[in-house]
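Presented below are the structures under discussion, each in the form of structure tokens.
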Structure I
Amino acid sequence: MVKGSVKSKGTTVPANVDASCTDGDQRILSHPFEELEKERAFYELPRMKAAEPFYPLLMYSGLVIIAVFYVGFANFLLPRLVPVFDAWVEFIFVCANCAPAQLYWRYNAIVFSCGIPGVMIVVRMVRQCLRARRLLIGLQPAPCTPSGLMHCVVICTYKEPLAVLRMTIQSLAKQTFDTKQVWIVLATEARDSTAKGSFDALVDEFGPHFGEMMMTVHTLCEGEIAGKSSNENHAVRELYKKLAPTRDPFGVMLTICDVDSLFATRFIEQLDWSYQQYANPGHLLYDSPINTYRNYWDADIFIRAYESFRCQLALGKIWDFCGCQSNYSLTLGLAHEINFWCPDNTPEDIHTTMKVYVHTHGGQPVVPVWSVISNDLVSGWGDRYVQAKRHAWGVTEAMWGLSTYKQIPTMLWLKLFGWLYWDQVGQELVNPVFMVFVPGFWQFIYNMTPMSRLVLFWYLIITYGVKWVEFVAMEVWLWSKILQVGESEHMPSLTPTQKVKLAAGYILYPATSFVSKIVFGTIPRLDSILHSFRSPDLAYITAPKANNTVGTSTKGKVEV
């Protein structure tokens, strides 16, 4: 074990990068066909700075979507669809004496209206069962020998208590994988006067377990913003300088993790196994389902409901195209190919996903790691809202996607921009649940026949009921089979009171999740759109966590 410390003034974009070749401009709005028909050689993906002139479009396009969906469709068109809906219900459920010529069409209408949704529900449940089963298998030894990869875990930290850092590194020291093949990179900030003391204490305690522990010290430069992205950008560049002369960068696996990460004991073993299952594995991102249950009981029932929703949402997107969240892995060679991290970016996880998406020519760059890293949730409503707004700042990624048109072939650019806009903006604005606040929706309900109202009611009950049952089943599975409950002092066994709270949370989930999704999902998203309209800058704030971390008090809120 060799300990080292690397210090520099940060990393900026090379001076030879011509912004006029990389950064999209307003001509995409004024002369779209002329701009898109040009063919350009790939030069460099733009910084986030290039997206800032487009931020006001988030507000303008959002207002258009709200007007079209809630005013145009829900308030104006929907009440006029009552006769159509009534006729459809009567044709399928009421009409007893259909003419022979109508039987064929009635049969097809029943299949389309009932059969297809039923098949979709069955497929959804089967896929979820397969995910649950695969997570359980991930607790067993991987059916392979090590790949020969060297693993480097990058931990970005700023004024974190030593006990929090110790918890994370201790969980890495307990890995079933040969930890002599694991390097720890503590990515610190020059403004953190506690960093050197914490690093030295960690080396004294855990140094013999790992191949090496090194510390990088990042100084914020002009053009960078404070936060995880600029810190890890500097740290991994320094790691590349250290390793590239003697090692194949594609033989080094980086794992980017939050500072409050409790790794499952077989995490690196399962990551190494995932790497061996794919063709061209050096050009993929490896993502485990997000989990924020380590200090689950610090929060009230509403925040717990929202965190459970987030974790289940991430689990349900395995095998689908989605962005990484918080903790993810990629090879050092791929990090170099995508020019590392964007130091003026806040939502660095999804931004990295999109950069890899471009560099893999529109493939599906994210593959699962069937193991869990448990992180801390934020327990207070005010602090949780601050974190939610930082997460919601991902709306700006849509405008970054728009600004990349000069560097991406048109069809790939359309897919990139379209997915980013829908994922970060559109699906939050076009939410059928919020039609309950539109008068036209209630006019639609009031004017339909009792039979139509009954059919609609039961359709909604069955749809939500299936999701509710799925949610409860997955929660029970996670708590009883997957999480390291009782195996670590950082995640002790459930007490009888906590089991009662879990049961109450399952029963009240439809109500608590409805409230929490609005408070921590929709409102922060709208707030971010409004904020980006007024200003392109968002202060990066880390919120208090880890009330039950052994040996420490709550982490302080630090604006960086």
Structure II
Amino acid sequence: MEKPRKVVLPSDLSIEQKIGQMVIAQAFGRFRSDSAAEYVALQRLVEEVHISGFKIYHGYALGMLMLATHLEAHSDVPLFFASDLEMGLGQQFADAPRFPPAAAFGAAGSLELAFRSGKQVGQEALRLGINLIFAPLLDLHSPGDRYFGSRCISSDPYITAEIGSHFFLGVTEAGALSTAKYFPSNGDQKFYDDGSTINMQKRERLEQWEWLPFVTAIRTGVSAVMVSHGAFPGLDAIPWNSAAGVIPASLSRQVVTEILRKELEFDGLIITDALNLPFLRRYTMREIARNAVSAGSDVLVALTTPQDALEAIKGIYDSLDQGLVSEVQIDQSVRRILNAKRKISLKRLGLQPLQLESNLFGSDESLAVIVEIAEKAITLLKKPEKDFPILERPTSFMGILVGLSKAVEQILPDHWQPWHTFSHVEGVSVNWIEIDPLKAIQNQLSPVNDYKTVILVPLQSEDETVNATLTLLNHLNEIGKHVILALPLSPNEAVKLAPLAWASLWMPDFYQASRWALLSIITGGRQATGQIRQSIWVPK
């Protein structure tokens, strides 16, 4: 059995170990063998440069568990295994349950569900070795947003603050760490082709409105805050070589140290967003890392290759050698890192080996939470002429999915996954067909003739899908069909299409729980009680 280890003190570490603790590298949640080149490169980061941990991207549960177990065995200091889990393990792992996006929590309006979700996500993540969860997202939704969409809880800072804080309190209850992102709140931002963004809001607006969820999270004890790569000239207008033309917040000492660390009095982990965006790569990773640590960040997320992590470490050395940071600042960052690792559930910190458990994820409680969120989040955007139920059971009708084949494949295979207990609604049969927006639409519609009622579901917000949906709507209306638009899009996109159909509903996603809830509402099993909490026009 692996020898029990403890989280050491900063004074126990060499300068090489301290600097290694300030960098997170990239890994995928898979494991082939301890001789595979991919794994050997990760093991070298652990053994030779004392890397703090890894940001985990797509994989499978057993592969993730094996990866975490093997790498932990080679580390002197317990490792961070971090991942973007805004929608639970299913966001990264193909065989795990996927929670609805954050907008669903806002629409459902339940603090209890937010807490239960955070707790379930934290528990299931820890079972796979993931201990640092990059969620919740606390950016406020803006009416013109086409990027964050359903990832935002709400446009209201008070609602976002309450729901976001209850989510991370659930994660904390489970024994994992959560991360409030992306300070100072991207909100109303403009995008450029190189990936840079700019937010022109004045400091007064940011401070009184956009920062409220972050201030609440900090005062409630959130473990980490992730800083945005967006430019905020109202906070720091230093020129930068990007289309936005202004230094990113993540590299700004004014934002990271003067505002977040000092003014907001946050003494937890400050983490950069991934340092691999195209506009950042006009500079070397070494230069970016030097600027990030000089700004005051504790942990640099240096993606995407092992070499990027090595270059980031060199950048930290550069900042120290050039007098941009002191060894005292390095020690302070390492103290925060080790304190954070000390908070993680001890069973998952390498003090005991990770073990394959009989119930890794998909427990009855987890699935019950997913279903309840979906049920309470679905929002009626346009009522039919006849109120629900519009169809009495038993009944059958046509369902049309509009989307590029990749989008359909990502969503539909989940009906056979064994962790689903809610695969259908009794007495209701839906004949689903797929419409590819890049092919002639009329040639794909022959099955529709046998049905009076049609559920039309655009799966993407891309122009091709939206235009194909409009064409379908016009055709189905002309031939006298009752079209129910089910809109698993960002609320902004959903309300543009909603008035054109016989009845319209917004839903947070189109995974199994939401499909079940949709059919139950249409056929009278329950009412649509959700309320979109984003700043958009909702048709009456």
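A short reminder: the numbers here are calculations on the coordinates, not readings from a lab. Bear in mind the structure is a predicted one, so any value in this text is a computation, not a measurement. Cβ atoms are built from the backbone, for glycine too; each structure is taken alone.
Observations, loosely collected:
- For the set I, II, ranking by relative contact order in percent (Cα under 8 Å, 6 or more apart) places I highest.
- For 30, 22, 16 (semi-axes √(5λ) of the Cα gyration tensor in Å, for residues 32-279 alone, calculated) the corresponding structure among I, II: II
- A value of 6.8 for mean projected area of the Cα convex hull in nm², for residues 120-167 alone, calculated from one of I, II, originates in structure I.
- Origin of the derived value 24.1, 77 (Rg and Dmax of the Cα atoms in Å; candidates I, II): II
- Answer label among I, II for the case where helix-only ellipticity at 222 nm (-39500 (n - 2.57) for each DSSP H run of 4 or more, over all residues; to 500), calculated from the coordinates, equals -14000: I
- Structure (I, II) behind the derived value 0.8 of distance in nm of label points 7 Å out along Cα→Cβ at positions 232 and 328: I
- Structure (I, II) behind the derived value 8, 18, 15, 14, 11, 15, 13, 5, 1 of P(r) over Cα pairs in 10 Å bins from 0, in percent, for residues 64-207 alone: I
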